[in-house]
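Quick note: the coordinates plus some simple rules give every number you see, no bench work behind them. It should be emphasised that the depicted structure is a prediction, and the values quoted were computed from it without experimental measurement.
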Structure P
Amino acid sequence: MRTPFAKSLLAAAMLAWGSMPLAPAFAAGEPSIPVIVKDTTSFYWQIVLAGARKAGVDLHVNVPELGATSEADINGQITILENAVADKPAAIVIAPTQFKALGAPIDEAAKSVKIIGIDSAADSKAFTSFLTTDNVQGGRAAADALAAGIKEKTGKQEGDVALLTNLPGVGSLDQRAQGFKEQLKKYPGLHLVAERIGDGQATSGLNATTDLLTSNPNLKGVFASNLIQAQGAGQAIAEDKAQSTVTLIGFDNDDKLVGFLRDGVIYALIVQDPFRMGYDGVKTALAASKGEKVPAFVDTGVNTITKANMTSDRSKELLSPKVK
């Protein structure tokens, strides 16, 4: 029989325990495969994590969801990777924030555990497998969409165009720019007159586009090569009411960009399949951890979505994925 003092101690202990944060409900004995994304607050990366989470349920894998709160926090991601390796997981899935900076840390991590890369490359040959959009092809698709939109609005494929990039030295963004510039050569009437590099914030895309609209009356098109810059560029074009004369192509999607697409502010979105990237990343990591042969490279696809096709089943699947 407990004394009043013992009962009070038990009650206090239960109260303290109830106030403690709960750890994830991982099943004992299941392999652990952390997924490290660039920015846990971004809708795009939330879709990646949703795919990884679904794979964890289907494949009976613990999937810690890790990442910094900004794509610009390169050192933060390196620390997260080092801590994940120290926990001795079965494998690790990572989307490197920056090509050069993540090369050596991934090389070091791969000495202890299988590393599966997703989305963006790093300066490393240590990936067991790499799953990504063909970003060069994504850039080419953006150039084709830009030319089509300019012709639809002006009757001809002529005029000045601009390229907005989110951050310097990001492998996926560099590849998109490469593909865009290569494909733009097929449209001799279109001239790339400005390239602007942002700071990872939508305001840099807003300010750059506002400046371009003011300083260049012959501006006919803009390619904003990631979600953040497309948000800012879309806001600038909407505020200036320039959508009737300026064609904007964005990359990736969230509710804001889908709204711009529906309203005609954005002519087309070049959309990846981040859910598949997360799901197949975990699936590939699990196979690799068991010693199974996995492909060195997997292209997860790219899609062009316009107002005309945004209500198709496939477009709706890509534009409105379930993230919970």
Structure Q
Amino acid sequence: MTLTRPVIALAVGLLVGCGAETTTTPPPPDPVAPQVTHPVGVISATLPLTGRPHGVAVAASGVFYISQIDVDSVTRGEVDSLTQAFTGAAHVGAAPAHVALTPNGNIAFTTNQFGNTASVVDVPTNLGTSEVPLSDGGFNLLVAPDAQRLYLTTAAGVLHVVNVSTLEVIDTIGVGAAANGLAIDAARDRVFVSSIAANQVTAINTATNAVVRTYPVAGKPQRIAVDSVGATLYIASEAVGLEVLDLVSGARTPVPDVGQGAVGLALSPDEEVLYLTRPPAGEVVIVDRQTLQVLKRFSGLARPRNVAFTVDGRVAIVTGEGGVVYFIR
């Protein structure tokens, strides 16, 4: 009798080997981060605006808001790489100094110098919806990148930490009178606040709301900006123009070529240039961040005050308290 050996495994192997070819779909490529840059440096448009335009903020969508101190309102607009337009105004509290937007551009906030409040504006409807009580007159404000916290400063030098969802004040911190400059380093849990009257910058741990360090700086520090690695703070200084603060050592480097009387400051999204305003001189000054050399000056402007860049850095919006808003591309 002849035995037949099983062939099942062989048959299975043949079926696998001879089956239809299979293809593997490659994974989708990682999303490409939008490229950021800075303006070439040409005033491409000016729009008249009454009421002493002062603060400015721009969302990723291109929606921007400008505060008008003398008419208790903010004006909404839209900007892109080619065009700009105002699209309406919203009534807010008395003498709104500065304005900030949530990252998605759906909510605008103002700090009001009179009435001890901050106002909340619903951007889609362009209507004021509520107010946040402050301990005294509002100065400046900043929304954290994750939109969880709102930081507001006051004339007496109090930083209010507000829950964006509930609008509750969850902490208050003393930071020096006339607290006007704000910058956040979210990666290292730090928010920085300048005090015009105390000639200092206070560093606060955003996780604990505790003061971790106070830096003495030159006279009357105004708007500030921190670099992406959390090593350097740039200060618009009325005393020296531009001051560079090493956040590790505390060493300070004045950049006097900017000229005294600097108030507004913004660092471009690509961190290549700094824009500073000098209202008394009617100037906007562009400084190379690496060399700290002045690249360009715009003169004869109507008391330029504050600067904000679009998220891609192609446009800088500058408020002029003389009744003009400048668009630099």
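Just checking, which of P, Q has the largest value of relative contact order in percent (Cα under 8 Å, 6 or more apart)? Display every interim value, and only then the final one.
Working: P: 20; Q: 14.
Top value of relative contact order in percent (Cα under 8 Å, 6 or more apart) goes to structure P.
State the single structure among P, Q that was used to calculate Rg and Dmax of the Cα atoms in Å, for residues 223-262 alone, giving 9.9, 28. Working shown, then result.
On the way: P: 9.1, 24; Q: 9.9, 28.
Only one of P, Q returns 9.9, 28 for Rg and Dmax of the Cα atoms in Å, for residues 223-262 alone, namely Q.
Supply the structure label, taken from P, Q, corresponding to Cα Rg over 2.2 N^0.38 Å with the calculated value 1.14.
Numbers: P: 1.14; Q: 1.29.
The read-out comes from structure P.
When helix-only ellipticity at 222 nm (-39500 (n - 2.57) for each DSSP H run of 4 or more, over all residues; to 500) is computed for each of P, Q, which one produces -14500?
Numbers: P: -14500; Q: -1000.
The value was obtained from structure P.
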